[in-house]
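J.: See the structures that follow.
Here, each number is a calculation from the coordinates, and none is a lab measurement. Note that the structure is predicted; figures quoted are calculated from it, not measured. Cβ atoms are built from the backbone, for glycine too; each structure is taken alone.
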Structure I
Amino acid sequence: MSQILAFNKWDTSTIKVDDPGLKNYITLTPRIVPKTGARYAGNRFHKSRVFIVERLINRLMVPGHKSKKHFLSSGHNTGKSQKVYTLVKKTFEIIQDRTKKNPIEVFVKAIENAAPREEIITIEYGGARYPKAVECAPQRRVDIVLKFMTQGSYQKSFAKKKSAEAALADEIINAYQKSANSVAIAKKNELERQADSSR
């Protein structure tokens, strides 16, 4: 029986998730075309069983709000899955050229490096609001890092000469190398610093 490869190119069978908290929340079952078509939308925790690359694709189609505004809502941010599928495939090809490693392995390690462990919530006592540090749930850790990666790559490519593929490849490689140039790593450090100070 022939083996299924992600994008019909990359093997995921040898990739290991080192972070024990994220092990059950990063799915590496490969898909030639990573698209379930929202079949499991609304099923609690089911998105964690979706191939991690598909979750990146879904996030790139609709990267979410920033400051309660639709942030950068044109260009590659169209909701068109074929367009984003091609973008992610080209991004992984760039990562493979630059790192000489399996790009999905690089992507998974980047998620592990940039996933915040703590965040802050606001609690209210007698009309006054106080920040309180809380541990971040594992599924939310993956959600947050995908959001930071996509918004960071859109910031660097929107209305600029840099292509979306190059910006996303830079973001993933910087997170893989734990570089402060990565928006996801910078945001993670900021979140954990705020949580530490409000303990």
Structure II
Amino acid sequence: MRIIAGSFKGKDLRVGHGTLFRPTAQIVRGSIFDTIGGAIEGASFCDLFAGSGAVGIEALSRGAERAVFVEQDKRVLRALRANLEKCGVGRDRATVKIADAFRYIARLVRGNESFDIVFADPPYASDLAQRVLGLFEGASGGFGGLLIVEHGKPIFLNEGSTLEVLQSKKFGGTMVTYFKRKEGGGRT
């Protein structure tokens, strides 16, 4: 797996092994960044369920100002840290949080931290993507721009959600859905 574009283009990334490790495919990463386009320039980016960090590192490579990587599996963290080091990304641009993604999301939705773009890629064989979406739906803090969720089965907004779907794309068994806060940010 390698970085597709930007200042780290062509850098090979280390990936973890095992049934729980499923890095975001290059075609999916490429589509995500083609879709968000120039919004990545100077953005603050949060990579939830970061794994090897490929998506967050791609964001930094393409001009994100800073990225936070949230991962709790210590075996996978070795690959993530090695990838940041290989790309020469220092602590001034990247922060690794050894944390449960849902606890971290709770901090985000309370407004303790804020990001322009939040990317979540929870394990497919679960309802975790729907749970991620549910936590962001009623929140007023946490991100000012875009929530991107990579998932394996359909996810749905609840009635009265503060979010709206911008678009959804399918790549075989992978789906990527883009959400933004509704104008006014309140429930309808």
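J.: Consider the structures I, II: one of them gives -14500 for helix-only ellipticity at 222 nm (-39500 (n - 2.57) for each DSSP H run of 4 or more, over all residues; to 500) as calculated from the coordinates. Say which.
T.: Working through the options, I get structure I.
J.: Thinking only about distance in nm of label points 7 Å out along Cα→Cβ at positions 7 and 151, which of I, II has the largest value? Don't jump to the answer; show the numbers that get you there.
T.: Details: I: 2.6; II: 3.4.
Across I, II, distance in nm of label points 7 Å out along Cα→Cβ at positions 7 and 151 peaks for II.
J.: So distance in nm of label points 7 Å out along Cα→Cβ at positions 39 and 119, computed for just one structure, reads 2.9; which one of I, II is that?
T.: Answer for the origin of the read-out: I.
J.: Sticking with this structure for a sec: Taking relative contact order in percent (Cα under 8 Å, 6 or more apart) as the criterion, which structure among I, II has the greatest value?
T.: Largest calculated value belongs to I.
J.: OK, next. Which of I, II yields 2.5 for distance in nm of label points 7 Å out along Cα→Cβ at positions 79 and 111, as computed?
T.: On the way: I: 2.5; II: 3.8.
The read-out was computed on structure I.
J.: To continue, here is another question. 17.3, 66 is what came out when Rg and Dmax of the Cα atoms in Å was calculated for one structure; which of I, II is it?
T.: Considering all the candidates, the number was obtained from I.
J.: Quick one: log10 I(q)/I(0) by the Debye sum over Cα atoms at q = 0.17, 0.18, 0.27, 0.31 Å⁻¹, for residues 15-54 alone came out at -0.47, -0.53, -0.97, -1.12 when computed from one of I, II, so which one is it?
T.: Values: I: -0.47, -0.53, -0.97, -1.12; II: -0.55, -0.61, -1.05, -1.15.
Here the read-out was taken from I.
J.: Given that mean count of other Cβ atoms within 10 Å over residues 47-54, derived from a single structure, equals 26.6, which label among I, II identifies that structure? Spell out each step's value before the answer.
T.: Numbers: I: 19.9; II: 26.6.
The value was obtained from structure II.
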